[in-house]
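The structures come next, written out as structure tokens.
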Structure P
Amino acid sequence: MDYKTSGVDVEAGREFVGEIKQAVEKTHTSNVIEGIGGFGGLFRVPIDTFKKPVLVSGTDGVGTKLELAQNKNFHFEVGIDLVAMCMNDIITSGAKPLFFLDYIATGRLDKKQLLQVVKGISYACGQNKCSLLGGETAEMPGFYSKNKYDLAGFCVGIVEEDKLINGNKVSENDLIIALESNGVHSNGFSLVRKIIQNNNQIEKEYEKVSNLNFYDELLKPTTIYNNVIDQILSEKIEIKAMSHITGGGIPENLPRCIPSDFIPYIDTNSWDIPFLFRFLKKEGKIPEKDFWNTFNLGVGFCLIIDKQFKNSILNICKDHDIDSWEIGKIVYKNDSKISKFLPEILT
């Protein structure tokens, strides 16, 4: 027996690297020293523009959204998801993305599928001036089933140490500004898949009540907030804290970015939860608490700011075609007058 007979086609792997080379190199900035093909990506850190630079790194995947995406051929879109899930995390510190790495594991290398994935990754990196520095494609027959793949991403950014955003300046009555999500993003799909499994007519039912394609709406790639945050910070607007609303929804993610003696007071009437979420809730008979603690419900990212910056931020978001609004404020945890009005799902 040889390696190919056992399920690993080395030659196909080499051909794949050759085919993705152009998509990868399109993202390279002047700080990339060598192109694709080495054992490690080389990136020149732009320290000449920083006094005390801090590197910020993040890693993530796309989760079980991949199962639906692969079945419905949304390969380009999950490439964008992969970048978004990592990049949206590191920008909460005020960092500017420098470079990105990907890891793709598959049962059998399907060049047509994976080329679309890499093109999606490349597109997302290019839109955010982030170099796709390299990656790894692992063919693992017998471990992953044929034509199935998994993704992991790694993003590194940079920020001046005295400009790190860590929540330590958050104070009482600071405003919480919500930036809209464009859908489910990349969290909660284990529950979504279970709902679909229990209703084989769900696609027709959704189209009947919304006149939209169910999977087109469900599998929209995660919004990347880097460019709008970068403009806000470049205009000397102070952001005291930021939160990427991912798994666990607002209740889990928003408190992570503020000091422990404060809590977020959320006005749940300040926005209409998008129809897709309400549809999933009804179809799955999801309890209210699980609903809030699973999905982003239309809020993909949150900023905590002094009220003086509110209008400027709303206008910048509008310029980037991102809906934004005041969703709540910061209060002391022991303020019983306020706390008793907090919805139980958010405490």
Structure Q
Amino acid sequence: MNSKSRRILLIYTGGTIGMVKDYVTSALKAFDFNELLKNIPELKQLDCSIDTVSFDVPIDSSNMSPKDWISIVEIIERHYESHDGFVVLHGSDTMSYTASGLSFLLENLNKPVILTGSQLPIGDLRTDAKENLITSIQIAALHEKGEAIVKEVGLYFEYKLYRGNRTTKINAENFQAFTSLNYPHLIESGVHLNVFKEYLLPIKRGKKFITHKKMDENIAVLKIFPGITQNVLDGMLNIQGLKALILETYGSGNAPTSEWFLKSLESFIKKGIHIINVTQCSGGSVILGHYETSMRLKQMQVVSGKDITTEAAISKAMYMLGSGVGDELFKTVFETPLRGEMH
């Protein structure tokens, strides 16, 4: 395999995709990725060489944390010069969070980092794992005039490559588990791989690849709901060490206009806690001041999440706080697209 032109690193973190059935016990177990070609002989037909690395202890994605994102970053950093692309195998439950986190931690990326997984184990008769894996490797190896075509963190599932930090998991049972309602998909797999170049991140020529390894986890998420009480909101305010609160509001950024609610939010801001307004809707954007119910939020300088996903808002806030972005610049920087995560 090493005679082939492009070199792809397959990183296994855990998840359903890496499971095979033990035919003696019928239990699912992680398969040895050194035996990859034996399990998926189709990989021999790909015009690239494949190396593999696995977490020492593969983890269920429900246990994935920002520390694990940094472990993935460190693996990519160690192999960045020797490999042309990276495929991260990951459980689907938190894949959008990891894809978002990696997009911020990998700055000036000029090689593809593709996350994928599956709804059924790779050894299952009806598995979606083989197609997801094979096509993700193909996408990671795509190049033109000696350069990678995809130069960002993507998420591939069920025939589509999405920008990773634009995705949300929408279905626990369908093979089409993810969507990106606020941004078009980047590649569609059919008889051919159709690349929509106009949607890819623009190339940053001459910019040095930088890895970041600090995420500040002192954030919280609060979904507003009819009947929310002052005790709930004030309880969030009293969380020790809290630095940012992501507020999931209605529609285009609307929230209750009760005086107690607005005064509580003002208390957060006076305490130096950043309030980031994102919509509960799967698609659409926060437009502060569009309705009267968001005018006061705009006046008190609540951060507009625009059309960012909650997953990306969480990882962006952790990244910015970990990078030491000052309080006076936080709102401006958050409202600026850094990795194509918002308009």
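Read-outs throughout are calculated quantities, based only on the coordinates presented, and are distinct from any laboratory measurement. Quick caveat: nothing in here was measured; it's all calculated off a predicted structure. Cβ atoms are built from the backbone, for glycine too; each structure is taken alone.
Taking helix-only ellipticity at 222 nm (-39500 (n - 2.57) for each DSSP H run of 4 or more, over all residues; to 500) from the coordinates of each of P, Q, which one would give -8000? Mind showing how you got there, number by number?
Details: P: -10000; Q: -8000.
Going through each structure in turn, the value belongs to Q.
When FRET efficiency 1/(1 + (r/R0)^6) of positions 26 and 82 (r between Cβ atoms, R0 = 25 Å, to 0.05) is computed for each of P, Q, which one produces 0.90?
P
When semi-axes √(5λ) of the Cα gyration tensor in Å, for residues 170-329 alone is computed for each of P, Q, the one that comes out at 30, 17, 12 is P. When mean count of other Cβ atoms within 10 Å over residues 58-65 is calculated for each of P, Q, the greatest value falls to P.
Look at relative contact order in percent (Cα under 8 Å, 6 or more apart) for each of P, Q: the largest one is in P. In this comparison of P, Q, the computed figure 4.6 for distance in nm of label points 7 Å out along Cα→Cβ at positions 42 and 306 is attributed to P.
Given a value of 2.5 for distance in nm of label points 7 Å out along Cα→Cβ at positions 226 and 242, calculated from one of P, Q, which structure does it belong to? All intermediate terms of the calculation are to be shown ahead of the outcome.
Working: P: 1.1; Q: 2.5.
Answer for the origin of the read-out: Q.
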